[in-house]
1. Which one of 1, 2 has helix-only ellipticity at 222 nm (-39500 (n - 2.57) for each DSSP H run of 4 or more, over all residues; to 500), as calculated from the coordinates, equal to -12500?
2. Taking FRET efficiency 1/(1 + (r/R0)^6) of positions 293 and 309 (r between Cβ atoms, R0 = 35 Å, to 0.05) as the quantity of interest, name the structure among 1, 2 where it is greatest.
3. When mean count of other Cβ atoms within 10 Å over residues 93-100 is compared over structures 1, 2, which one is greatest?
4. Check the numbers for distance in nm of label points 7 Å out along Cα→Cβ at positions 205 and 221 across 1, 2 and tell me which is largest.
5. Distance in nm of label points 7 Å out along Cα→Cβ at positions 45 and 341 computed as 6.7: which structure among 1, 2?
6. For structures 1, 2, which has the highest computed value of relative contact order in percent (Cα under 8 Å, 6 or more apart)?
7. Tell me which of 1, 2 gives -0.25, -1.28, -1.40 when you compute log10 I(q)/I(0) by the Debye sum over Cα atoms at q = 0.06, 0.14, 0.15 Å⁻¹.
8. Kindly point out which one of 1, 2 the value 4.9 was derived from, the read-out being distance in nm of label points 7 Å out along Cα→Cβ at positions 37 and 253.
Structure 1
């Protein structure tokens, strides 16, 4: 029995040695790790480590002793990497390869897809190893203003506004609606509503084409329905991340110009329709550590048949973050119709104090 146990033990050890020999052939060694990346700053400093990513004007480097450090991309004078990185550019396709410094502000990228090294200015690089782009991002808001008074003055008023945006790398869909209502003890004082829907298709990160539809009704403008169907080019003048400064990092500005079919159906006055131009400008500026947001949106419809005939609408205000996704705001809505229905005024102004909820996903 003792001999059998010894034989079995010997056979097990021999089998283990054979498996180990097959898994790790004699003389095989682990490949040495690549040398660290080198980042040269404009002040002459040298940082060694592993470049993780560069987005929004900030470069993240994992150093051996100091952990992850963040460097302003504007402070970088050169790069040297032995491992390929994914470089992105605003006006050109991306490029994966190793980098070596040429002179301050310029590097050479060597990629298998190129016949030789390509000289690239650091200022033209918009991202390095960017995180995967979200297929679609969403944001929306809902705001309400209401008041009730009783006693010598009996009035009721309510205003509601909702907005929703879905955006991908090449497309953006925006939908919004608003309604205002007010009455006193004797009669109705305010009743109007509007809705918008707009689709944008981006040919580049900045330039896009849009198609939009605008609908509006106003009892006191003698307006059953105002319709504007528009199309044309647009430009994302400023997008999130264009500025490094915290106050401007989330600033968004776009402008549009195009043509529109403009139609007004009145209750008592003769209806009117014509071909018009369309311009619009939108500013959304979260600043002061996201505690306050300035917003402005306006669009105009000048008739291409009679330049004296035009319509303008705008909304301007401030939102203040209260807690979580809840906010309060002050807002001024302005509308101007150069050729109103008979007996009506050209301009309407509405002042609002609102409470609302907003989200981003």
Structure 2
């Protein structure tokens, strides 16, 4: 497998040895271990990699005593704690290290944000830099392979997503590996959280969300369909968000009498996973959901781009009670930008109601022919 440089690596390296713990979040199989080992390679004379899923590592780091921890870590100055959420009281352990031995740089990775965030939020206040690693971005692919490669692989991105390993596999191998990731890895942390047992409920919920891609989601309707409470649905979706399987957009509203203000839309961090859930890897020309796939891809790639370039935005979709809508709204720098996504090139009517409500806003159409500047 080729090693595609991750754009986030440079940002992480610039934050090394600044007296803070670095936490790298991201879904399982997204390339966190590969990335941190690349960083360690540049400091291999005094670096240490520890897999916190190993019982011996968990045991060695479980005692909150500075001298014992230091004895285990040795004289190493750069230490990676991979899957750090597996260590009990990891927040307290990291606080001891950074407070007692500030010359030691810790990089802690986690495949889910809930454990690590809950454990570290209070103990590490002011002592942490956080980063998120996503599947390959279109920007990373274009920088390494060239823009032509992006165009040639564009439909493959809609079908198989951009997990690093999947990206280099044949179609049949990609299908098999995606099914394996979706079955064996994706929910591992979620099901261990608070001792959740019902994997069937989780998978059924994800399949329903996959089928509603691009549409507004009703927690009440999902709960009714699945025979559980609305609170259970909200809890599971929250866990899926915090483990980087799905993410949500809230509705944009400054005019609550006419605009929907409490709806959400759910998207997937990776379309290969989404297509695995519904077992549909067909080419876009054979699908009736290609518009929703394109919309999802544009929104997640825009998210990656904004994170990479540290562009701070609030993101939404927009609907009125009379069913007028905008696929994606960004609020940045005090201004509102509206985007409509269309798979096929063509004219689209400007959203007159939206522009009437928000006359200082900008409206743009993003289609298959002009999407590149929007995401890279």
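Just so you know, all these numbers are worked out from the coordinates, no wet-lab data involved. Because the structure is predicted, anything quoted here is derived from the model rather than measured. Cβ atoms are built from the backbone, for glycine too; each structure is taken alone.
1. Working: 1: -2000; 2: -12500.
Computing helix-only ellipticity at 222 nm (-39500 (n - 2.57) for each DSSP H run of 4 or more, over all residues; to 500) on every structure in 1, 2 gives -12500 only for 2.
2. Structure 2 comes out on top.
3. 2
4. Going through 1, 2 one by one, distance in nm of label points 7 Å out along Cα→Cβ at positions 205 and 221 peaks for structure 1.
5. Working: 1: 6.7; 2: 4.8.
Structure of origin is 1.
6. Once relative contact order in percent (Cα under 8 Å, 6 or more apart) is tallied for 1, 2, the winner is 2.
7. 2
8. Derived from 2, not from the others.
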